[in-house]
Structure P
Amino acid sequence: MSLLIKIKNQMLEQEDFNQVLETIKRNGLLVYPTETFYGLGGLATSEIVLENIYRLKGRHQNQPLPFVASDLAMVLNFIEEMPPEALNLTKTFWPGPLTLVLKARPGKLPKKALGPANTIAVRVPPLEWLQKLVRETGVLLVATSANLSGQPPLSSFDQVYELFGEKVDVLIDGGKTPGGQPSTILDVTVSPPRCLREGIISLERIQAELKKF
C-alpha cells in the first residue's frame, strides 16, 4: 500500500519527512510536486529505481532521466567539471527550472543514469523541503515528469494519483502545481551552450545572461 503524505504550509512535517526519507533510502519510488509539474523519482544511484521508473513510464532506456540536486555543491560532486559559462548561469537561474546537461564524473552513477557521451541533466529546485530531502539522501534524485512517456506532464495530484496511486511507494500531495512550461534544458558540454528544450526560462533570457560574461 502506498504512503500518502500532504504538504502543509509548503513544508513536510518532520515525521512525514522521515518516512519519505527512509522509503527513498530503501530504493522506494516517490511522486512529488516541483516548481512546474509533478515528478517521479528515487535514488539516481540505484539501478533498481532507474529500471522501475523506466518501466512505470513506458519510457525507452535510450531517453535519459533528469535529476535534481540539493545545491551546487552536490552537482559538483557528480560532474567532471562546471564550465565557466554554466557556473555563471547557475548564479542567475538556480535554484529554479534550468536543467543543465553536464559531463558526469566517472563511477558516481550507474550507466543507466547517463545520457549520450556520459552526461547527466540536472537542476536545483527552489522548493526548500525538496532541497532538504535531496540533501539528506546524499545523492541526486530522479526528477522525470510523473506521467506516461509521450503524454503531457501533469500538475494535478488527482490525475497523478490515478496513474501511480498503488504503483509507487510514496505520493506527496502538494495540490495543484504551477504547471505552464517545463524546465529549460541547456547542453553546456558544448560552447556556446545549446538549447535542447526551451521551457519556462526563455532562450532569450539565457542568451542575455551569457552576453554579460
Structure Q
Amino acid sequence: MLSRACQKGLSDGQRLGINHNPYLPWKERYEGAIDLTAHLGARGAGGHIGALSVQDAANVIRRQNLLGEMTERLNTLSGYAAQKGLEFLLFENMAVPREYGHSIEEAQGLLKSVTGPGVPLILCLDVGHPCALHTGTSSDDYQPWLDHPWSRPPVLHLQQTDHTADHHWPFTFAYNKLGIVQAEPIVHAIRRWSEKQDIYLFLESIPSFEADDAIVIKELKESVEY
C-alpha cells in the first residue's frame, strides 16, 4: 500500500532552501522514491515535508518565499506521481513548528495546496507528534486532529507518549500509565473513517538501539493486543 523503503532518501533532501546544493538534488531524490514506489506496486509514497532552518523560520519574507517554493515542488511531484500510476502522496505532521504542517491549519493548507491534475496529498497523522507541541492551540492535542473533517481519511502512525517529548513508546501497561494516548478516541475515528475506505495503521514504537530483542518483541506484541 505504501512505500517506506524510500524514506531515507527523502529525509536527506527534505529541508527547504537547499535546492542549489549539488549533493542534495531534491527533484531527483523524490522522483526516485516515486519510481521505487511504482516498481513495488504500492499505491502511494511520502514522508516528512518542508523543514525550515532556524534562520529562515524567523525571517517572514524568506519563510513565505520558501513555502511558495514548497507548493510548486508539491505540485510538480504530484503530477509526476500521477504519470507513474500512484494514487496519492503522503505528508506527515511533525512535532516542530519549523516543519510545515505541524498544526491542523497548516496541514489543511497543505492538502489544498496541490491544485494541478496530479494525485492528491493525504495526511499521515502521527498521534504522538501533537502531544510534543507547546503552541497553546488545539493542535497540541491529538484528539482534535482525529476529530477534524479531513477531505480524505488519514493514514495513522501509532505511538504512546506524554507532553514532554515525542517518545515513540510502545502501548504496554507500563507506558500506558505514563502516556496520554488512549485507544478509544483512535478507534472511534477509525470507525468513522472506515465508512469511506480502509484505514491503514502503522505501529511506530521506536526502542533504543541497545534494547534487548526479547523485550522489544514482548512490547510489540503487547502493543498489538492493546
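Quick note: the coordinates plus some simple rules give every number you see, no bench work behind them. Being a predicted model, the structure only gives us computed values, none of them experimental. Cβ atoms are built from the backbone, for glycine too; each structure is taken alone.
Annotations for the structure displayed:
- Each of P, Q could give percent of Cα pairs over 33 Å apart, but the derived value 17 comes from Q.
- If mean count of other Cβ atoms within 10 Å over residues 39-46 is computed and equals 17.6, the structure in P, Q: Q
- Structure with the greatest value (metric FRET efficiency 1/(1 + (r/R0)^6) of positions 79 and 167 (r between Cβ atoms, R0 = 30 Å, to 0.05), set P, Q): P
- Structure (P, Q) behind the derived value 14 of relative contact order in percent (Cα under 8 Å, 6 or more apart): Q
- helix-only ellipticity at 222 nm (-39500 (n - 2.57) for each DSSP H run of 4 or more, over all residues; to 500) derived as -12500 - corresponding label from P, Q: Q
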